[in-house]
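Every number in this text was worked out from the coordinates using simple rules, so none of it is lab data. Since this is a predicted model, take the numbers as computed values, not measurements. Cβ atoms are built from the backbone, for glycine too; each structure is taken alone.
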Structure P
């Protein structure tokens with residue numbers, strides 16, 4: 001049984017492309033607007049932003065409901081202003097968040113492709129190593145058989 005000839009290091013270098021840093025590549029491809037969208041998505045999608053918005057809303061509603069009437073800055077029926085502001089925040093943030101999420105999904109897809117490339121390279125290298133090991137085992141068995149057939153003189 002003839003074992004396949006293992007690939008040389010030079011052959012491996014020709015087959016395998018150098019590993020690339022997909023994170024740096026993606027950052028270079030982003031436009032200024034894309035970077036802003038990702039920045040907003042990262043910040044708005046955090047617990048810190050949630051706490052700020054929740055605290056501000058709780059303060060706004062509490063102050064304008066419980067404070068003395070002369071100190072209220074947005075007493076009933078002016079809560080409409082707060083509703084308008086919150087709706088505007090939602091209308092502006094939704095598309096920005098979706099753009100940022102799309103960019104992040106594209107980045108995740110590129111990372112997955114880079115992982116696949118690395119795994120493919122590793123598979124080729126492992127196959128080559130296993131082929132080398134099989135050839136070494138075959139050579140050692142051949143040497144052992146020769147030594148058993150012709151033991152050295154003592």
Structure Q
């Protein structure tokens with residue numbers, strides 16, 4: 001019998017268009033159904049847009065989940081979820097969006113390619129990641145070993 005390996009990942013979620021809370025809840029449910037068992041979900045936090053100007057505030061959260069997907073399979077699945085929820089990229093940089101899903105951590109792996117960088121290169125400079133991450137750390141004492149690098 002083949003052993004199934006589950007990988008622990010931290011995903012950042014954000015929305016600043018439409019019903020932001022409903023968008024985050026739909027993304028979380030879809031991740032649970034398509035990617036893996038969700039371990040922790042942070043509260044939702046409001047934040048200013050990062051990297052561009054917009055009148056639309058963001059609603060953000062972080063989740064941890066277990067998945068059998070590889071980092072690149074996970075990235076592709078997250079992009080498919082974004083597309084299915086109506087995210088359309090119209091510029092090469094940052095813009096308003098109904099949903100944004102980013103891999104922040106994947107086990108304790110370090111990956112640096114044109115397509116994917118783990119840990120996420122800007123997570124420590126983004127309060128909309130750090131505040132929900134700190135909430136998750138408080139929920140589980142052993143979580144620190146997951147992000148230590």
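Computed values, structure above
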{"read-out": "Mean count of other Cβ atoms within 10 Å over residues 54-61 derived as 11.9 - corresponding label from P, Q", "value": "P"}
{"read-out": "Identity of the structure behind 23, 17, 15 (criterion: semi-axes √(5λ) of the Cα gyration tensor in Å, calculated), options P, Q", "value": "Q"}
{"read-out": "Answer label among P, Q for the case where distance in nm of label points 7 Å out along Cα→Cβ at positions 22 and 126, calculated from the coordinates, equals 1.9", "value": "P"}
{"read-out": "Origin of the value 19.8, where mean count of other Cβ atoms within 10 Å over residues 62-69 was derived from one of P, Q", "value": "Q"}
{"read-out": "Entry that produces -9500 once helix-only ellipticity at 222 nm (-39500 (n - 2.57) for each DSSP H run of 4 or more, over all residues; to 500) is calculated, selected from P, Q", "value": "Q"}
{"read-out": "Read-out relative contact order in percent (Cα under 8 Å, 6 or more apart), computed value 44, structure in P, Q", "value": "P"}
